[in-house]
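Following this line, the structures themselves.
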Structure P
Amino acid sequence: MKKFTLIERDSQVTDLQRHLSNNKIGMLAYDFEQESNLHIYGQKICLIQIYDGTNYFIIDPFRISRDKLAELLEDKKILKLFFAADSDLSFAYVQYRIKIKSVFDLQIMVDLLNFEKKGLDDVLLKVLGVIHKNKSKYQRFNWTVRPIREDALEYALTDVEYLFQLHTELMKMIDASGLNTELLYTVIKRRNEFDNKTVPSAFKSAEYKSLDDNDRKRFEKIYIVRDNFAQKINCPPDCVLTKKQMADIARDSSSISQILFSRRVPERFYTLICDALRVVR
């Protein structure tokens, strides 16, 4: 098990900031573990992993104030190495209205180098010969549960363990390929659009696209009903209604009587959900 400092209080964040300042640390590797409508309703950051090249830190954001997280993540003096940062940046903004500053996304270099496979595991194997073990074991892990198992914490740290090495080797490859100027221009032009409105995945689905315009409008209203009940029950929206069920109801409201609810939906909600769906026009 890697040694790490677990940060669960604002005062410990202050200690981390003091450590960074006293040791003149100007670069950190970052990664987040997130929940995205898989085990509960909504999207949230569940864990923040940090590596300074020598020491590991794990922040439990459930126990840290928003202002203290903002101090750390919006600090322009610290360059923050991420890999595929878009999701992490989006979660921080949506959940906390925090705009993470001084981010260098290593995936920019992977894109410029035109790697065929661009996921972190594939890049680590190609560039460093590192095999990420047990990836599939934790893909559906519930990071909202406390305490978090030690094996899961060990896994979480592997996502920051190699970012410094990866940064160094990718920079060498950029230099050898004569892509330094392109990298500079790409970084300068890159702007993190925190305020962008994302399109819910349900509206990108084959089920939604198969509907005509009128049925799509009903689907969009059904989506709102589903989301409201998912929030009340605190369960993933797909547990309330699948995309197929929403499309079926959008085409033919008589299918409401045939809904088979997930075990995650308490029986007392069955009639309430059905009644709300029947008034959708």
Structure Q
Amino acid sequence: MQQIKGLYKLSRPLSTLSGVLAVFLGGYVAATGEWGKVTLAALSTLFISAAANAWNDYLDVEIDRINQPQRPLPAGIVSLQTARTFSFVLALLSLVLAAFINGHAFLIALASNVLLYVYSWKMKSTVLVGNAIVAFISAMSAVFGGVAAGNVAPTFWLAIIIVTGIMGREVLKTMADYEGDLRQRVTTIATAWGKRNARIVFYILLSLTLVMMMVPYLLRVYSPIYALVVAIGVYPVVLYIAIRVGRVNSGQQLEKLSQLLKYDFIIWFLAVVLGTSL
């Protein structure tokens, strides 16, 4: 039972929530009513993300002994071999589900799996390149929903906003993991350029995201209710995060801000739903 709980924590299902919701959001704005296929795409995304989380923890076990010692692998709840097998099984399941949608969906699932495995294996220790891979795959979740629904064009606005937002969050995460990454000689924007410069890049990406969020409204793609929800539900939280990032320095505090930024995206999802339905 303890190992099952460990595998559950290893997959980090709550961290996959935003990706799953992005798939449904892509299916929603596609407006074709193909909810069966969109649901398959959402489940496939869930397994892709969970497989990547397990693989990442498998490779980062030594770093996590410093940054996140309570996680299942450094805590000894799950063995390294079990974690690796668990990851591969989930990745295979994601491909099987995507194959039942259509050929393009299968290719997206395959590419996402490959990129995430390569990211954790080789590209994570890079300045921004690995972060860009994660941001790109996150943005593809919305496109995945549109592909499954059979109408991909309306999802492109979602992808553009998601890629800038996730890129900013990825930079923030490098700041949160600074101490462990530095000890393990992992190259990130924070360890290579310093936390001060990483903070500047984070602010630039955050500002770009806020601007891009309003562009669909200004172009009349979404209705005024979208702008209202973004203004009162998304912007204040982002402003709070921006202020706190400039004042705190501990990895634990920065990690909490990173999580808050992710959950603030769910409010933006709601804005999109309301903005396309009214």
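A few comments on the model shown:
- With Cα extents along the principal axes in Å derived as 65, 44, 33, matching label from P, Q: P
- Origin of the derived value -25000 (helix-only ellipticity at 222 nm (-39500 (n - 2.57) for each DSSP H run of 4 or more, over all residues; to 500); candidates P, Q): Q
- Ranking P, Q by relative contact order in percent (Cα under 8 Å, 6 or more apart), the structure that comes out highest: Q
- Source structure of the calculated read-out (volume of the Cα convex hull per residue in Å³, for residues 54-189 alone, 136) within P, Q: P.
Throughout, read-outs are computed from the coordinates displayed, never taken from laboratory work. For clarity, every value in this text was computed on a predicted model and none was experimentally measured.
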